[in-house]
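Got some structures for you, see below.
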Structure 1
Amino acid sequence: MKQSKLFTQAIKTLPKDEDSYNAQILIQAGFIDKIGAGIYNLLPLGKIVIDKISSIIREEMNKVDGQEILMSALSPKDVWLKTNRWESFDALFKLKGSDKRDYALGASHEEIVVPILKKYINSYKDLPLSVYQIQTKFRNEKRAKAGLIRGREFLMKDMYSFHENSQDLDNYYDKVKDAYFQIFDRLNLKADTYLTYASGGDFSKFSHEFQTVCQSGEDLIYVCSKCQVAINQEIIEEQKVCPVCEKSEFKQKKAVEVANIFKLGTRFSEPFKLSYSDSEGQIKPVIMGCYGIGISRLMATIVENSHDEKGIIWPESVAPFKVHLISIGQNEKAQKLYDHLKQLQIDVLYDDRDMSAGNKFSEADLIACPYRLVVSEKTIEKDLIEVKKRADKESKLISQEEVLKLLK
């Protein structure tokens with residue numbers, strides 16, 4: 001893409017009405033736009049990053065046999081009454097339609113997915129089954145804060161699984177755990193992310209969160225010194241020892257909850273009479289699990305954990321472009337290199353604008369493509385290209401052939 005065609009541009013200073021780094025730098029770099037407290041628009045660069053994170057999540061969910069659907073964001077009051085969550089779900093956005101009926105904006109989709117699957121699950125032969133969606137969620141947060149980490153509107157992947165029995169749920173639950181860590185590995189977050197034990201509420205003894213250590217995190221977790229699993233702050237008083245190795249030495253860390261998984265049992269299947277006929281013809285309730293991961297929250301967490309004094313350092317897997325090609329002065333060699341990179345299907349942002357080199361370089365650092373290529377009169381004279389990785393301090397001059405080898 002030619003940068004002259006990109007309608008957004010970086011601003012010179014951090015916005016003053018944001019107290020979180022992720023929102024400040026994403027606004028400054030032109031990835032997002034703020035419309036209100038906890039409500040942000042995705043601009044072209046931000047949409048590319050979000051789509052790449054979503055694609056990674058989609059690939060890993062498909063590997064564990066998840067089937068993608070898209071459910072309605074608007075839901076009628078009666079489905080929430082069936083599960084007794086119309087009044088008990090504090091963060092539910094409620095509104096009244098022109099038909100005088102009450103509705104809710106989707107904060108979670110158990111009340112929608114179960115009636116759908118009730119139409120298709122009849123026999124044990126229909127199980128196990130899992131479905132997921134990537135969709136905007138709405139939470140009526142009393143105090144939206146931390147930028148994209150805690151918003152009133154956010155993008156989330158939520159998956160729901162359906163099983164004959166608890167053993168089958170347990171087996172699938174462990175598969176999703178592994179899939180989540182594969183996602184975090186691909187986002188360069190695995191080393192900082194801990195499987196964290198939390199209260200299971202009415203469903204089971206424990207549920208699990210995936211907490212990524214982050215200095216701006218809202219949560220406190222306690223990491224076992226031996227097995228490296230964690231316990232969240234809400235259960236540490238009751239759970240004095242590690243639930244895995246039974247050691248009692250913990251290290252306290254600040255973290256962001258980027259995902260969670262629950263064994264729901266029959267909590268949502270029973271109100272809707274979601275059942276199946278087993279191999280002996282007996283009718284039994286379907287056992288369920290649910291698995292959430294915050295996509296916009298992951299974007300914010302990457303930014304919080306991967307930056308320097310100049311701005312963001314994106315992992316290559318989710319960077320808006322692989323290459324930022326900068327032309328200093330209008331020159332034919334830069335245009336030819338841009339065309340060649342496109343032919344090789346290498347994602348490239350080509351800064352062909354008429355502005356100072358300093359402005360181009362500072363904006364390139366903010367956008368943070370993994371590789372910066374500079375073509376100028378100086379490099380053309382030497383028949384070389386200046387190459388700099390975003391995370392490196394120094395650049396180097398190499399031939400175009402070496403550049404292409406590096407990028408491949």
Structure 2
Amino acid sequence: MAEHFAVRGGARLMGAVDVVGAKNSVLKLMAAALLAEGTTTITNCPEILDVPLMADVLRSLGCTVEVDHDTVTIDVPAEPGAQADYRSVSRLRASVCVLGPLVARCRRAVVPLPGGDAIGSRPLDMHQAGLRKLGATTEIEHGRVVAQADELRGAQIWLDFPSVGATENILMAAVLADGTTVIDNAAREPEIVDLCTMLQQMGAKIDGVGSSTLTVHGVSGLQPTRHRVIGDRIVGATWAFAAAMTRGQVTVRGVDPHHLDLVLDKLRTAGADIAIGTDEFTVTMEGRPCAVDFVTLPYPGFATDLQPMAIALSAVAEGTSMITENVFEARFRFVEEMMRLGADARTDGHHAVVRGVEQLSSAPVWASDIRAGAGLVLAGLCADGETEVWDVEHIDRGYPRFVENLCALGADIERVSTEPQR
């Protein structure tokens with residue numbers, strides 16, 4: 001049996017929704033626990049499929065991991081294993097972030113090349129180059145990244161692109177290196193700041209947090225800690241787009257609105273009224289949204305994870321929008337599914353042109369990744385009839401209580417188990 005979401009359009013979303021911890025943060029925080037022997041506790045964790053998958057990765061390294069609703073407890077042994085389990089890693093892209101901590105703690109890491117969403121090429125070149133600068137040797141053998149070092153030494157490292165994953169792996173290796181490491185052109189995402197905050201709580205010495213230059217003064221050891229995950233800005237923004245698309249009014253609680261400054265400004269340009277509070281914001285849209293152009297860039301630019309939501313909004317907006325994708329080349333696969341729903345969209349290279357229509361039309365569609373799935377559900381909320389969104393396990397990997405939250409806001413959506421129809 002396969003599951004799909006049955007979405008019936010026409011409802012105006014109204015009410016409030018709570019956002020829990022960020023998927024793009026919690027998995028890296030779980031990996032960071034490897035840096036210290038003992039018990040680390042992480043709270044405000046989202047109840048999504050990726051958390052138990054990451055727990056399996058850590059268990060394969062000798063850790064004892066308990067997942068209890070929004071709390072993850074990780075007991076790290078004095079000598080964790082250096083080889084991650086292939087089956088666990090292959091299902092989870094973020095599992096590659098154990099590479100840096102393992103090299104730092106064990107001086108050796110064997111990590112299978114990771115799986116995850118089908119959104120384009122995400123090579124590990126910068127991860128490996130950064131570790132080599134710190135004194136490690138790395139190579140790809142039999143589908144695995146093998147890294148080892150007699151010792152790690154501080155270095156000056158320049159990233160060709162502000163890669164989140166490379167920044168995280170290099171940072172977590174550098175905190176236990178001998179000497180000072182400077183990471184230039186580092187990623188600046190709030191999730192990087194969250195990781196730095198936890199590492200500092202563990203005893204790491206990091207300067208320049210939140211900037212594009214991180215200076216890490218290596219220490220001889222770290223201690224376990226207790227840390228609360230920041231709110232998920234991508235989930236929060238998804239609810240903001242849902243409010244704007246359905247001409248509703250939704251208060252999003254549990255996320256820092258300043259992590260979404262550009263997103264909320266785009267929605268204002270589209271015609272929404274935005275009210276900002278402390279760790280919450282409200283989006284109100286009275287009429288049809290106006291067309292807005294979007295360009296995805298590393299933070300503080302418009303997040304590539306929100307590109308499907310931008311296209312979905314553009315599909316029902318008044319006017320023509322240009323969406324430019326600068327991060328993942330395969331993310332426009334989502335547009336083909338939007339066209340099944342009647343979207344007037346064309347792609348050319350890393351550009352998409354979308355001419356808004358008054359109403360989309362229902363059809364069966366398939367999610368290719370987490371955010372594409374959420375974008376298709378939002379589009380289904382603006383379509384006539386019943387839209388079936390398939391491959392919803394992707395959505396479950398990034399959105400806790402997705403159907404329940406939408407129902408609480410007044411959406412007509414249900415999870416259905418049936419035979420797939422391809």
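Laboratory data are not the source of any read-out in this text; all were calculated from the coordinates shown. Computed from a prediction, not measured in an experiment: that's the story for all the values here. Cβ atoms are built from the backbone, for glycine too; each structure is taken alone.
From which structure (1, 2) was mean projected area of the Cα convex hull in nm² calculated, if the value obtained is 18.4?
Value 18.4 for mean projected area of the Cα convex hull in nm² corresponds to 2 out of 1, 2.
Given that mean count of other Cβ atoms within 10 Å over residues 7-14, derived from a single structure, equals 18.9, which label among 1, 2 identifies that structure?
Structure of origin is 2.
The value 0.40 for FRET efficiency 1/(1 + (r/R0)^6) of positions 55 and 359 (r between Cβ atoms, R0 = 30 Å, to 0.05) was derived from one model only; which of 1, 2 is it?
1
Out of 1, 2, which structure matches 16 when relative contact order in percent (Cα under 8 Å, 6 or more apart) is calculated?
So the calculation was done on 1.
With FRET efficiency 1/(1 + (r/R0)^6) of positions 287 and 327 (r between Cβ atoms, R0 = 30 Å, to 0.05) derived from the coordinates and found to be 0.00, which of 1, 2 does the value describe?
Derived from 1, not from the others.
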